[in-house]
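> For reference, the structures are reproduced in the following blocks.
Derivation of every value follows stated rules applied to the coordinates shown; laboratory data play no part. Model, not experiment: these values are computed from the prediction. Cβ atoms are built from the backbone, for glycine too; each structure is taken alone.
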Structure 1
Amino acid sequence: MQTLSGKRAAFLLIFFIFAVQTLSLFRVLPVHPACGRIQNLGNGAHVLINCDSAVFMKDAQDPRRLIDGQSVYQDRPLYSAANWIISKSLIAIGLPNRSIPVVGNSGSVTIYSEIFYVGFLSLNFVTLSTAVLLTIKSFKNRFNEPKFGVLPFLIIFNLIFLMSANELTKTFFWTPHSQMFNLLLPGFAAYLFTAKEKLLNKKFLILVSATIGVLLFCYSLLVLLFLVVILVDKTQWKNRLRLSFLFSLPYLIWPLIIRASGGHYININIVRFKEYVWIYYAAKSGHLPQQLFSNELSFIKTLPVIPLLGLSIAFIFWLYKNKGVASIHRLFLDVRIVFFVIYIGVYSLMGYYARRVALGPILFAEILAFGYMLGCSMKLTLSRKKFVLGSLLGMQFLFWILTHGPMQ
């Protein structure tokens with residue numbers, strides 16, 4: 001096989017990512033989904049319009065909602081605002097537009113502009129593709145063959161399926177929603193842990209920090225990426241902490257900017273769901289231990305069973321290879337494991353629990369487990385490596401087909 005150029009390889013990767021999402025249009029959906037409506041596209045294809053998508057559509061079509069307090073997603077304004085810029089530009093150059101009425105669960109009708117809807121899908125695709133490409137880049141040291149042979153192909157396809165063929169993409173890719181950023185977080189984190197040398201470069205460090213600071217306006221939990229920036233170089237942690245705070249500052253003062261401009265800001269996550277502040281209220285009422293136990297139990301129930309089973313098997317195998325429980329302390333010397341513990345801990349203390357939320361840290365753990373599996377397979381013959389990777393790819397495809405979702 002001839003060596004693929006970088007542009008050609010990137011094009012093929014993007015094509016396969018899109019192909020995977022296109023196949024999901026033909027999956028079986030429940031007649032009455034828990035949160036959303038099914039929109040038939042014809043020829044057996046259909047999409048699930050999530051019940052929250054109406055808010056994102058309204059925000060993109062009228063961004064003033066993000067300032068005057070009408071939107072419940074003021075904490076992630078850039079996702080809708082970016083679509084407003086894209087869609088308005090396309091309309092300005094004369095691209096034909098059509099309005100589609102969509103009836104929500106409440107019976108109310110929301111007008112979906114075709115261009116704005118496609119704009120959200122474009123943002124979802126860019127976000128998902130970036131997550132996949134960053135994950136693949138974090139495994140670049142595994143591609144030892146000078147030519148694009150079968151082994152690198154199997155590694156890449158396993159990573160494509162890991163990141164883009166899951167219940168979260170099946171539920172949220174084809175509908176306006178910010179959940180693709182829940183996939184970007186583990187992919188970006190995996191990449192940054194392999195970019196330690198690059199992060200020693202001040203310009204690259206500032207670029208990464210500025211990017212994270214901007215992305216907070218799309219999905220605030222991406223703030224955990226600053227933790228990666230700090231952990232990868234413990235000798236400079238104070239400087240990196242200051243830098244992280246500096247680039248977090250615009251997002252932190254976003255509510256003040258809205259109020260100073262005469263707007264009204266409400267963080268629905270805190271007001272309605274009591275995210276994280278439940279700890280304060282539970283402690284104040286004297287019921288913190290009981291509430292903590294109840295919330296952790298609720299979080300555990302949202303963890304995906306099959307991925308968790310696979311991770312448990314990988315951990316048992318790791319214990320066997322590393323001579324038992326006595327070696328666990330060495331595991332926590334790995335900064336990636338430290339990050340994972342904090343990552344899943346932050347999510348478990350949120351106070352709002354859903355399977356889509358829990359998938360992010362589990363995906364990060366799966367990326368680590370996949371890397372460990374590749375390391376263990378180094379001593380295997382080439383044919384056995386291909387068999388292991390091919391079998392894993394087949395299982396991923398099977399589970400993706402058999403799990404219908406949708407997530408709530």
Structure 2
Amino acid sequence: MRLKYSGTKGNYLPAIFFMRIETAEDFTDLDSLSMDSKSTLYHEYVHFVQDITTLYGLGNIAQLVDLQAHLIGRAKEGQNNTFQVPMEIAEGSDLWKRLMLFDIYEGDKVQQIEGISEILDVRECPVEGILDDGHICSIMVSYKDLYGRAAELEFGAHCINEGMAHLIQDCLSDDVEANYFPYQIAHRVCAHLYPALAVDKRNVVYLCDIALNTSHPAKFFVDMIRALEQSGMQPAGPEGLYDWFEGKMFRAADGARYTFYDLYKKQSELAVKQLQAYFPGELFTALRKWIELVFTSALDMRIREISFWADILGPDSKDERREKFTRLTRNFGYPLMSNRNDAYYFHHPEIQVPNIEVFRAVAETHKLFLHAQKGCQMKGFCSSGPSGDITSSLCDEPWKRIKTKYTCAFTVLWIMWGLAEKTPVFSSETG
């Protein structure tokens with residue numbers, strides 16, 4: 001599970017719909033936040049919107065749900081009441097192949113780059129050993145750093161996600177600072193391939209948004225810019241960019257050809273179905289309704305106005321842009337949020353979801369299964385949540401809390417997923 005970062009000021013958990021802003025300020029009235037906190041909030045909220053309004057975000061949700069179902073199934077199998085963590089995905093399995101492909105599509109997640117003095121080349125690099133037909137590639141960017149040293153990075157969806165969020169944040173706020181990697185790479189690649197297109201940073205936002213509506217965003221981003229440059233299309237506004245994209249047909253895994261709208265609707269409906277399957281039973285009726293409302297709103301917006309980011313960023317005034325951005329948040333509401341004091345905030349214009357924190361608990365179970373995380377990182381919230389302090393010494397072994405009087409979001413999931421009789425055994429403890 002990968003965090004989306006805005007420097008050290010905040011982060012967002014994709015497919016878990018949880019954002020954290022590193023401030024002690026109260027979220028009860030978001031309009032009263034300092035401009036610095038609002039700026040970070042803009043960035044992290046863009047990641048939430050990317051989750052629900054792009055094919056790449058929806059695909060990541062489907063993959064995470066499939067992976068979690070696999071891990072739960074592994075934990076439940078066999079007669080023994082224990083299972084070992086961390087779990088490994090069998091190399092060569094279909095799930096392993098999908099995870100490996102996603103890593104390629106994501107590109108580099110960590111790089112220490114102070115700056116780029118010159119991009120030397122942007123090229124496709126074939127990747128073998130994953131797909132039988134071998135038709136997969138990574139996008140490599142060769143460059144010289146500020147000291148003239150040659151280096152390269154793997155350009156992928158991570159840089160596109162973060163580059164888009166950073167540029168939107170910059171379009172809404174003043175004095176936005178960010179590390180060179182990953183926040184400035186997409187803009188720099190565009191400027192190398194088609195300088196005129198990158199003059200207006202909003203064009204790069206739209207290109208990122210379009211690319212994230214494909215399965216391999218980095219390849220599409222590069223191919224799209226090269227096609228526009230070769231055709232001589234001038235950056236006369238976002239309408240032309242989105243019109244160009246709408247005319248494309250895409251080949252799905254079944255070999256059939258689809259428009260973007262066909263694929264988006266199909267993937268959105270799948271995400272709703274899979275996410276709702278996380279949370280069966282009467283206890284989660286409101287949560288399942290929230291999932292339906294959020295994704296239906298996102299689908300309606302994207303279908304009705306594919307270039308909705310252009311409407312938000314179109315005005316020259318940042319005040320007008322911020323007002324339009326605020327309208328977007330009123331449409332979708334906010335996912336689960338916390339500040340540095342672990343005070344939680346959630347809002348949707350149509351529904352209250354008293355147990356929304358279980359999404360956060362999904363991440364905790366995921367980290368236990370795959371990374372053998374000991375303990376639960378929700379202790380801050382559980383010590384000051386709506387039910388009062390429900391923490392105990394068993395927070396370091398939360399699966400044992402099912403035998404106590406006080407349950408928590410982790411144990412609710414543990415029981416609901418049929419793991420009540422199961423106990424993880426850490427490989428470091430078995431020698």
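> For distance in nm of label points 7 Å out along Cα→Cβ at positions 10 and 290, find whichever of 1, 2 sits highest and give me its label.
Looking at the calculated values, the largest one is 1.
> Given a value of 2.6 for distance in nm of label points 7 Å out along Cα→Cβ at positions 194 and 394, calculated from one of 1, 2, which structure does it belong to?
Computing distance in nm of label points 7 Å out along Cα→Cβ at positions 194 and 394 on every structure in 1, 2 gives 2.6 only for 1.
> Out of 1, 2, which one gives 21.6 for mean count of other Cβ atoms within 10 Å over residues 74-81 as computed from the coordinates?
Clearly, the read-out refers to 1.
> As an exercise: volume of the Cα convex hull per residue in Å³, calculated from one structure in 1, 2, equals 164. Which structure is it?
Matching structure: 2.
> Given a computed value of 1.6 for distance in nm of label points 7 Å out along Cα→Cβ at positions 58 and 178, which structure among 1, 2 does it belong to?
Structure of origin is 1.
> Among the shown structures 1, 2, from which was the value -20000 of helix-only ellipticity at 222 nm (-39500 (n - 2.57) for each DSSP H run of 4 or more, over all residues; to 500) calculated?
1
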